[in-house]
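**Q** What follows are several structures.
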Structure 1
Amino acid sequence: MTRRTRLEQAEHLAAAEMRLAAGETQRAVATDMGIARSTLRDWCGDVPRGDPPTGLTAFARTPDGIAWLHRMVLAAHFSITLRAAGGTRLVSEFLELSGLSAFVGVSDGAQHALNVALETAVVAVAAEQRTALAEGMPARAVTVCEDETFHPGICLVTIEPVSNFIVLEQYAADRTAATWTAALQGACTGLAVEVIQSTADEAKALRRHAETDFGAHHSPDLFHGQHELSKATSLALARDLRQAEAGVAAAQIRWEAERAAQQAFEARLPRPLGRPPAFETRIAAALSALVAVEAERDRARERQTEARELIRELGVLYHPYDPVDGQTQPVERVAARFTDVWTRLKGLAEAADLPERARERIMKAERLTVQWLATLAFFFATVSARVDALGLSPELETAVLEQLIPGIYLERVASRSTAAETRHRVQAVSTALLDALRRPDHPLQRLAPEDSARVEQVAGACADLFQRSSSCVEGRNGQLSLHHHGRHRLSDRRLAALTGVHNFHIRRPDGTTAAERFFGRTHLALFEQILLRVPLPPRPRRRRPRPPKLPYLMPVAA
């Protein structure tokens, strides 16, 4: 016998109740429906556990009520376990507090089985959607951001930063270059993508995997260089400032004590005989010491402020286009600005007498300059090749290289800026560059619509080519850590389910998922597909009343 789902039971019950209300017998109705009379009688006599409202009980017996209940329970599991890093016990608590436990079993076994079915369905739907979207996908040259995380096994993570699509997320036995290469090649199977650049830290395995195995350009993460400088300067300079402030406080106390001693002496009546103490000399000496330590404190504060500004300066200057005026920054100009920053940092280290290990960190960060400049050269060479392939006239090519691509790039920079002043300033520069191209008399406006769309697409891809940060991977690693702390261990199935939710469910404010941005095509809603595959859990079981527990010292009848 085929076991009917709760929705099928509700549909049969609705039809049976209509016929029973018309005067037909249970036996006749059950025979026509092909079910046992006892089964129909059990459906009609089903009473929910607890004391739910009468209207809700009647609604939960209808097909619409069952569909609503199905959606509510799965939404609780989806949101709590896959989005909020919670467990099935929180889902059971939600069902108890909401009153839905009267219609759904909330035991650990029932909820665990439902959660397993949910994760399995998410993995299956995500795999099917990925295969369907990959068919006919136009060839793309992409940049990837890579890093590994530990909980406690090694998890390799690769994300395409423009779309935020997770290309690779799996556990591995080690993190060697061969393992990275094999994993990424397997993840890219069936995808019409070519990895031309990798943004990551300076791990030797990641560099070899990108440069040797994939023949791609390796772009060092800017944050790692800034972090080395912060570790080299922040603690030492903060310690110097604290010591200087403590010296100021001690000198202030000494100066005030000398002044108080003078006032106390002058207030004594009668005054003692003999020459009075040299209060003026003592006060002048204390004041001179106070001025000296205040000057040292100010110098320590200035060195700390200068170090922070120099670290931020690395992020300001490391752009292919100047955020101030939108002009192209040649590699030579950026190199000169880098040299100025390093010179000032070394001078600051000398002035602050930083320890040797701090100076070694500064030198370590300085060695990244060669790779950063190589990334700029790679960017300009790739952009020139892509624009040359458009076959534009010299006038149009100049407009694309000097106005369109810089304007789009600075628009991206402005959207990522956290400071409102910087965001508005950079956005104004971008708007000025792009508005000049929108004038009716501009040559770009005379292009055919399909040619104009092609130019805009290539320009956008060129603007997205410069990737100096792997923050998308760092953020993903933080999310996985939250799930790991809640679970203590992530199974392969759960990790794949979390990847599917990230790629095919989470939407940006523009309403697109990472998969839609990566493949350039829409797909069916992930949650709606899960509703079709995961059944509703069974009804709560009828618990037998437990006998009361007798006190241990109650006398036994003879």
Structure 2
Amino acid sequence: MGVEDLAVDIRDLDVTFATDGGDVRAVRDVSLEVRRGEVLAIVGESGSGKTVTARTILGLLPETATAHGAVVLDGTNVVGLSEKELRAVRGPSAAMIFQEPSTALNPVYTVGWQIAEGLRAHGRYSKAEARARAIEMLGRVGIPEPGRRVDDYPHQFSGGQKQRVIIAMALALDPTVIIADEPTTALDVTVQAEILDLLRDLRDQDGTAIVLITHNMGVVADLADRVAVMLEGEIVETAPVHELFAAPQHDYTKRLLAAVPRLEILDRPLMTDDDHSARVVVAEDLVIEYPGRFGRATFRAVDRVSFTIAPGEVLGLVGESGSGKTTIGRAIAGLTPVAGGSLRVLGTEMLGVREREFRPRRKELGFVFQDPATSFNPLLTIAECVAEPLIVHGVARDAARARQKVDELLEAVQLPGAYGDRFPHELSGGQRQRASLARALALDPKLLIADEPTSALDVSVQARVLELFAELQERFGFATLFITHDLAVVDLLAHRVVVLHNGRVAETGSTAQVLGNPQDDYTRRLLASLPVPDPIEQATRREAWQASREV
């Protein structure tokens, strides 16, 4: 292979960050090659150095970082280039697709203006030409009616469409390489499958090189040609994707692959008590509506949904964004009013309920949120955060008096008691989610509401948290509403599943029944779009998913 076949050539890269506590060597002696028309996946846990390595290609490191070695992009070593020289490289040679499109797009400008801005910055297009190119790019990434949508603002697009806009911005100047940093983490599985299809077309049709940064091994199996595994700033293994999944060589790679949740269609015994009065939650023809604003009609978010949750049962509530699953969770917690039907929570009817009637029941509810970093008060220690429910509900007068109970809770979630004296930012993502579980269990709840509690975690950390969750659920016997879009997680934990689609129940039944033999077309599409950590099986599943879309 000649040098001209390489889109990126990284040699002996070292990146060090200057911190108050001394220098931190984040990347150590990394050497990688990315060929034209190839997808190289860089995988590893948070802190492994994968994002830092990829960002050096664009010179996007902070001022506190010092890089040594060579990062040759399109024949130019970008290490040591001035900011002006880097701006000339960004766009024509390399572009980036960010993880969260909502924060990458400016809310006060139209998407067409934002795509055109990058074009005009490189002096190649007039205003009219830039607008025409923006429309062309939006059409290319699958945005319907691009000539009209070019004048829309980011908030007028769905999450998947926003990610397509980000890809259109990255493609506008025909870059040699695209760096995709967790491009599908925030997306539903069906939207994720569409975005992966789009990236695959870029590789096959345009010969674009893609550096894919992800912790989702299913996405790696679906898209990557080669894989580089990073651990503590070093490359521990590099191999073609089929070889890596079939015969991983390094112990860390083996552990990473073993931690991936897989659909195994586990058959759990169902709760057989038919007495609805004993159920923790009973929803019958539940309707939840949001009032229209500025003369718009009322929006029905949940339309005649029925389900129950028995004591000690885990009910998986799955569906895409906008399906109504989080709205139902909020209604059960008394945070969203019920518009029709019936919703009984711990014996209290939520239709027309007053806050003072439901307040005594609140201490019987526990909550585990998607991102523990934002659900903890950063000014409080972990012990003070975990003690909050005890203080609010009058079980303890202050955090000091609650400390013994807090230490017991931290021990239950496998965190040393000394971690109680740390602040949230001093814990890793997995440790914060364990502390979040401890807080949720503080008042011995009868019902736990878990809203996407593991979607923000690395795969190995997710595996440990899910294992811990299952142990705690069996030990304490609380009922759980587990809200997620990850069907493999549902398979791992839930006794029964409710599949929501556009606010209605598409399918419901035991986990083995719904995931093993789905009856509804929507459930089948949802299952087919879930990438599995096996390149050969995933290729077959991709064909089935594409066929289901054409029906």
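**Q** If mean count of other Cβ atoms within 10 Å over residues 76-83 is computed to be 13.8, which of 1, 2 is the source?
**A** 2
**Q** As an exercise: relative contact order in percent (Cα under 8 Å, 6 or more apart), calculated from one structure in 1, 2, equals 15. Which structure is it?
**A** Comparing all candidates, it corresponds to 2.
**Q** Which one of 1, 2 has helix-only ellipticity at 222 nm (-39500 (n - 2.57) for each DSSP H run of 4 or more, over all residues; to 500), as calculated from the coordinates, equal to -20000?
**A** Only structure 1 yields this read-out.
**Q** State the single structure among 1, 2 that was used to calculate distance in nm of label points 7 Å out along Cα→Cβ at positions 308 and 540, giving 5.6.
**A** This value belongs to structure 1.
**Q** When mean count of other Cβ atoms within 10 Å over residues 132-139 is compared over structures 1, 2, which one is greatest?
**A** Structure 2 gives the largest value of mean count of other Cβ atoms within 10 Å over residues 132-139 among 1, 2.
**Q** One of 1, 2 was used to calculate Cα extents along the principal axes in Å, giving 121, 94, 50; which?
**A** The read-out was computed on structure 1.
**Q** Let me ask you something else. For FRET efficiency 1/(1 + (r/R0)^6) of positions 340 and 532 (r between Cβ atoms, R0 = 41 Å, to 0.05), which structure out of 1, 2 has the highest calculated value?
**A** The structure with the largest value is 2.
Quick note: the coordinates plus some simple rules give every number you see, no bench work behind them. Computed from a predicted structure; not experimentally measured. Cβ atoms are built from the backbone, for glycine too; each structure is taken alone.
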